[in-house]
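Participant: Take a look at the structures listed below.
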Structure P
């Protein structure tokens with residue numbers, strides 16, 4: 001029931017109006033619930049997510065890319081694109097994303113900007129988002145994933161979603 005409410009078409013207009021951080025948190029939490037309670041018929045979160053929510057989220061991205069002026073909002077947007085990529089929500093890279101990348105430092109410099117005090121989950125999606133933005137499939141060096149993986153055990157509790165991220169970061173830290 002909770003998953004059905006969170007995935008209702010009525011949520012779509014809220015997704016396009018929400019702040020980038022709110023949208024990131026909403027999708028991450030919905031994914032976490034889905035992973036805990038998914039039915040055997042569901043093959044992917046992207047397949048579960050209502051098309052109205054996907055379309056509202058994706059249609060809001062060009063404006064979000066244009067509006068990202070400061071480092072904080074840019075980082076949140078990078079994490080949102082990383083989350084969408086990770087969840088299998090596919091979309092064409094808008095020209096506004098290319099414009100954003102043209103205003104940013106190089107891929108390597110952006111990796112260096114990763115705050116070592118930032119927790120594992122946002123760091124994970126930041127790195128995946130960089131790979132998507134800069135079009136570098138598996139471009140983050142394995143040693144960076146290894147460093148980030150060390151933060152994964154800082155959470156006092158674990159969930160299926162966190163365990164899945166840890167497993168993915170472990171694969172990437174080994175170069176897979």
Structure Q
């Protein structure tokens with residue numbers, strides 16, 4: 001598997017990136033600056049080049065990826081497009097949303113240069129704890145709503161594709 005390009009920010013560049021995201025990004029424009037900063041401090045920024053694989057079907061990692069800019073395509077094992085994921089949406093949320101999750105059921109590939117914020121389960125717990133400390137429980141609910149919406153959208157699409165394959169076989 002290819003090595004993902006991970007970045008770190010100094011305090012000045014991180015502040016300007018967060019400020020920019022709060023202007024246009026569907027998730028971050030709903031959050032205050034401190035909440036956005038908490039999410040960034042607990043995640044890893046990743047750059048994907050065109051056609052670079054984020055994860056393959058069968059991978060056992062438990063990261064959720066928030067698309068900051070760019071576009072990802074999630075493919076089923078049969079090569080069908082399960083979803084096209086854009087800024088403000090996420091991939092990999094199954095690791096947090098499903099108690100039956102053991103491994104990736106699809107593959108995810110970048111369609112052009114994309115920037116993502118990767119968050120693991122321990123970091124998600126830390127984000128929740130910090131939101132509670134600062135009284136930002138509402139912002140945690142906003143983050144979880146984004147994850148749940150992506151999860152439900154993919155579940156519906158999986159069901160449609162399953163019915164399609166069942167009917168033609």
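Participant: Between P, Q, which one scores greatest on Kirkwood radius over Cα pairs in Å, for residues 27-122 alone? Show your work: numbers first, answer last.
Facilitator: Values: P: 14.9; Q: 13.7.
Going through P, Q one by one, Kirkwood radius over Cα pairs in Å, for residues 27-122 alone peaks for structure P.
Participant: Something else about it: Looking at structures P, Q, which one was FRET efficiency 1/(1 + (r/R0)^6) of positions 59 and 147 (r between Cβ atoms, R0 = 41 Å, to 0.05) calculated from, given that it came out as 0.70?
Facilitator: The value was obtained from structure P.
Participant: Same structure, new question: Given a computed value of -14000 for helix-only ellipticity at 222 nm (-39500 (n - 2.57) for each DSSP H run of 4 or more, over all residues; to 500), which structure among P, Q does it belong to? It would help to have the intermediate numbers written out before the result.
Facilitator: On the way: P: -20000; Q: -14000.
Source structure: Q.
Participant: Next question, about the same structure. Taking relative contact order in percent (Cα under 8 Å, 6 or more apart) for each of P, Q, which is largest? Walk me through the intermediate numbers first.
Facilitator: Working: P: 23; Q: 26.
Structure Q comes out on top.
Participant: Here's another thing I want to ask about it. Identify the structure, out of P, Q, from whose coordinates FRET efficiency 1/(1 + (r/R0)^6) of positions 19 and 75 (r between Cβ atoms, R0 = 25 Å, to 0.05) was calculated to give 0.15. Let's see the in-between values first.
Facilitator: Details: P: 1.00; Q: 0.15.
Only structure Q yields this read-out.
Participant: Still on this structure, please answer the following. Rank structures P, Q by Kirkwood radius over Cα pairs in Å, for residues 91-154 alone and report only the one at the top, that is, the highest. Display every interim value, and only then the final one.
Facilitator: Working: P: 12.5; Q: 13.4.
Biggest value here belongs to Q.
All of the numbers you see were taken from the coordinates with simple rules; none came from a lab. If you're wondering where the values come from, they're calculated on a predicted model, not measured in any experiment. Cβ atoms are built from the backbone, for glycine too; each structure is taken alone.
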